[in-house]
Structure 1
Amino acid sequence: MQPHEPFHIIRLRAVDSTNNYAKVIMDKHFPVPFVVVADEQTRGRGQQGNTWQSEAGKNLLLSIVLFPENMRAEDQFLLNKMVSLAVCQFISLHFDGKLAVKWPNDVLAGGKKIAGILIENFISAEKITKSVIGIGININQAAFGEDLSRAVSLKMLNGKTYSVDTCLSEFTGILKNCLYLMEDKSVPKLHGAYLNLLFGLNETRQYRYKSSTVEAVIKGVDNYGRLLLQVTDGSEIKCNFKEIEFLF
């Protein structure tokens, strides 16, 4: 896909989940990659079954369907790095404060969650044949429930109201460029950009790991997407999704 080529965009008023809808239609003869975007998700999903809460028409809710060529299953976290970078580049157009990627799937603006990512890969013969990448970015929502007290939107950050359609155009343009870089195998550049954004990198913080509180430093992410921690007692931990909790 060349950077100037537009995505095929499917627009929906409401759907249970853009990822669910995308998986139902992804084998139809749409140009690829294609994007499903909705004004409202009635059962939006986050990582490991968590829910994604969003007011209708206020935020950017979409899924992109990719059919990677020759991507090994063991390299699937490259997709997470690429999308995280694209989300941060988009947000930086409208917010000049600190951005960070909180492993494995959240983007923080000013220390609060502004976006989430859910990637579902389909693997055959140790290759990724299809990937459905769900992305939610808080745009105009002005309030979140008590259980989402650490959430924020662009409007809350700078007081402006945005055109969600314009945000979609901006974001998909950035995403196309990031896809193109990945297709050009600029993996070291992607990895370096991701590490520069990684929340807690080289900082001593507390985490909950296997029911215990540990003090550790994030040293990076390995090729399998595992978070690499160096505990203050000198030991090292490689964490899979949901094995660790950030205690901030």
Structure 2
Amino acid sequence: MAPQEARDTQDNADYRPTVLLVEDNKISAKAALMLLNELGCDVDYAEDGQMALEFTTEKAYDMIFMDIGLPDMDGLEVTKRIRAYHQMPIVALTAQGELSQDSCQDVGIIEIIEKPLDKAKAQKTLDFYVTKTLNSHSVARPVVLDLEYGIDLVNGDKDAAYEMLAILAEDVPGDIDQIKSFAQAEDKGQLCFALHRLRSAVLYCGVPRLQHALKDLCSKSIKARSIEEIEGDLQGLYDEVDMVLAAYRALPR
């Protein structure tokens, strides 16, 4: 194994997914915190909806586990408010029959997990929505476009991987124009939303460096007091997108 590859493998092994657990029941919360920590997650804990909103305005998470029956507002309302500025994966934790799939989809919840949250359920969810994008084709690898990684992300379907890249190549110039427009207008709220939406769009496209750049920029954009603080990072994003498009055009058809 080459030295760079060895470092990348170690980076993957050391990576701790960032998770927000939103749960008002202390016993359920303690059990879930122990479980998620055991699975290697870096977990923040919110005991009500307002705390969850405060956490998510300060930090971008790889995953949110959202209880629905919260004391101040229900989890659907919390999710709806988070969706105004974030596109991170949010999974509902519910009692049997508490929620319909339609009500969850309407506010942007991607999956419903029936309580209790156990190790198998949590691991499966993390594997699908988080770990799958941080496997041996790490975001730390210095690769602009990794076709093998993209094929792996769509279960070995090469045609689907090419289709994902074609959609990205068609849509991303417009996304970048929108991001530039929001940055020029110093509209931080819309800029954060556009960055998170683009981050979600590239997760299954085999572009590890772009994934990494967007993850960092999403976190920085939330914390930044002004657009000026992240101008260098935005330019880095624009340059990375240009390299992705050039690499896509060079792919054999």
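What follows is calculated from the coordinates using simple rules that are stated; it is not laboratory data. Keep in mind that this is a model prediction, so the values were computed, not measured. Cβ atoms are built from the backbone, for glycine too; each structure is taken alone.
The greatest value of Cα Rg over 2.2 N^0.38 Å among structures 1, 2 is that of 2. Out of 1, 2, choose the structure whose coordinates give mean count of other Cβ atoms within 10 Å over residues 110-117 equal to 16.2 when calculated. So the calculation was done on 2.
Tell me which structure, out of 1, 2, gives -18000 once helix-only ellipticity at 222 nm (-39500 (n - 2.57) for each DSSP H run of 4 or more, over all residues; to 500) is calculated. Working through the options, I get structure 2.
Upon calculation of distance in nm of label points 7 Å out along Cα→Cβ at positions 70 and 190 from the atomic coordinates, which of the structures 1, 2 produces 1.4? So the calculation was done on 1. Each of 1, 2 could give mean count of other Cβ atoms within 10 Å over residues 86-93, but the derived value 20.6 comes from 1. Highest-scoring entry among 1, 2, by volume of the Cα convex hull per residue in Å³, for residues 126-229 alone, is 1.
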